[in-house]
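The structures come next, written out as structure tokens.
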Structure I
Amino acid sequence: MKTLEPLNHSRISSLIRLAEDPDPRVYSHVKSELVQMGERAVPTLEQSWSNHTIDDRHRERIFEIMRQIQINEIKVELENWRASSNRDLLKGALIISRFQFPNIDFEKVEQELEKIKQKVWLEINEEHTAFEIVKIFNHVLFDICGFKPTENGFYSPQNSFINTVLESKRGNQLSLSILYSVIAQKLQIPIYGIDLPNHFVLGFLDEFQTLKMLGINNNERNILFYINPFSKGRIFDQNEIENYLKSLNLPLRNHYFEPCSNSEILKRMIGNLTYAYQKVGEEQKVFELNEIKMVLE
């Protein structure tokens, strides 16, 4: 394993002072060096940024450098996530949450999800059917825990981040689906994301080929039924998806009926955030999100 060389703090301080040079070539060189140093340079950068004696332009430049370091760290984490064997959905979603909340406490989020998981676990047993399990799941998430679809600001970035959804109990179609499926999978309940055009739902996987044993032709789609967390876990069948696709004049392709990959879910999450920031005119964040999304392409 490569050992990182210790940073020369006086060198960092010198570079930070040079960041106010009016020559854009000097600033470009300084920014490149500091960004290359990565998170190890952040404490000194933060200290300089909070110094009230520097002017606004210098402060903006320091912030820009810290932001680029942060974006680079997110990209590295996502690259490692993509190279991992399981591509854990929760971890991937939390990495993206660092875009807005760089100091997000992963362990705290895990603990909150564990509490919800325990509530569900206490209510279910091996005798329950898939349908009954989802009814229990819905009761715990939406009635007991109080999660709801967002009523205002549907496209607000806050409705996409798992940590803020856990705090506010409000989320959009995708974030509520991620929350739902993550808890289900922690309980080894086979509920996975279904990526539809302009919509996102869940599918309960038919692990034991129940439909085949009953002689029901499901067009080889291995799904017992579908769940819409944005409608408090309403259960529906594939006919509803077919009608929805027909209303959009779209072909009935299999990938609209089957679970998508966790990578596709994260890309959808980034897409939602991109749209949200575009609506409020934050073009720099849109640029950064496109940079991050490239890691998953």
Structure II
Amino acid sequence: MPAKIIDGTKIARLVRAEIRDRTKALLANHGIKPGLAVIMIGENPASVVYVRNKVRACADVGISSQVFNFSANVSEAEILDCIRQLNEANNVHGILVQLPIPEGISVQHILETISIDKDVDGFHLYNVGGLVAGDAIFPPCTPYGVQKLLEYEGIELEGRNVTVVGASNIVGKPMALMLMRKEATVAICHAKTRDLAQYTIIADILVVAAGKPNLILPQMVRSGAVVIDVGINRLPDGRLVGDVDFEGVRQKAAYITPVPGGVGPMTVTMLLHNTVASAERIAARAGRAPAFDQAASG
């Protein structure tokens, strides 16, 4: 029997309905409208699309959004100055810098400068360290989205064998830490892992985020496994596919996410979730900071 397809678009819609209710409550009870500031440097075509989608998603749930566009030759100092002003603005509850950024600007400096209270991407070292200690303010959005998909499908994590393929700082490593907190037994693999199949075949839950189409074939997957495909790759013919041989693996797995329409919608949704959570935290505090709504360009 083919696997049940986990519909990320449907689950994202349900989560966004909850977020929409929370934004309404913030406005009604505190006079606060959650706000997200997006900094984009240069004109990377994919980044332009991603930012446009984030702005639309914000509007859908009642979050205000501001996009600060800078040219590719902007100085690092100018970007850091913008971030510092946004850190102090009470109408901004989340800040993200759209990656990738041009060479010559330090990603580390960018992430260190964003306030931990507004780091809705979950990339600040405080939040990364918090995943280890168990007290991250904002989990990174993609692994958080994967966790929510598993929760909505009622898939148990405690005591399960989980293999994560891909060890990036954005997905693989935080995903492994989040699953360990749920008391799963986690193996994490990467590009230099020898005999990858010996790790994937024992997994009750397989999370793949390696960026290589058809990396995971049916013979590498345990019958009845849950397969979460985080990869997104564009083939020469223009098709978008994940890292998993979807049609083949679907015949063995119990659950599987499609690409597109699986993890992708949840990534943006958890960004919205984190932004509203930031506004709720800030609403509980005394004092207000000046608003910063001046459009920036460079």
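Identify which of structures I, II gives the largest calculated value of relative contact order in percent (Cα under 8 Å, 6 or more apart).
On the way: I: 14; II: 25.
Ranking I, II on relative contact order in percent (Cα under 8 Å, 6 or more apart), first place is II.
Follow-up question, since we're still on this one. Using volume of the Cα convex hull per residue in Å³ as the calculated read-out, with 172 as its value, let me know the right label among I, II.
On the way: I: 172; II: 135.
This figure was derived from I.
So helix-only ellipticity at 222 nm (-39500 (n - 2.57) for each DSSP H run of 4 or more, over all residues; to 500), computed for just one structure, reads -17000; which one of I, II is that? Let's see the in-between values first.
On the way: I: -17000; II: -12500.
It traces back to I.
Check the numbers for Rg/Rh (Cα atoms, Kirkwood Rh), for residues 156-275 alone across I, II and tell me which is largest. Walk me through the intermediate numbers first.
Values: I: 0.98; II: 0.95.
Ranking I, II on Rg/Rh (Cα atoms, Kirkwood Rh), for residues 156-275 alone, first place is I.
Of structures I, II, which gives 1.19 when Cα Rg over 2.2 N^0.38 Å, for residues 132-227 alone is computed from the coordinates? Kindly include the intermediate steps, with their values, before the conclusion.
Values: I: 1.19; II: 1.02.
Traced to structure I.
None of the figures in this text is laboratory data; all of them are computed from the coordinates on show. Note that the structure is predicted; figures quoted are calculated from it, not measured.
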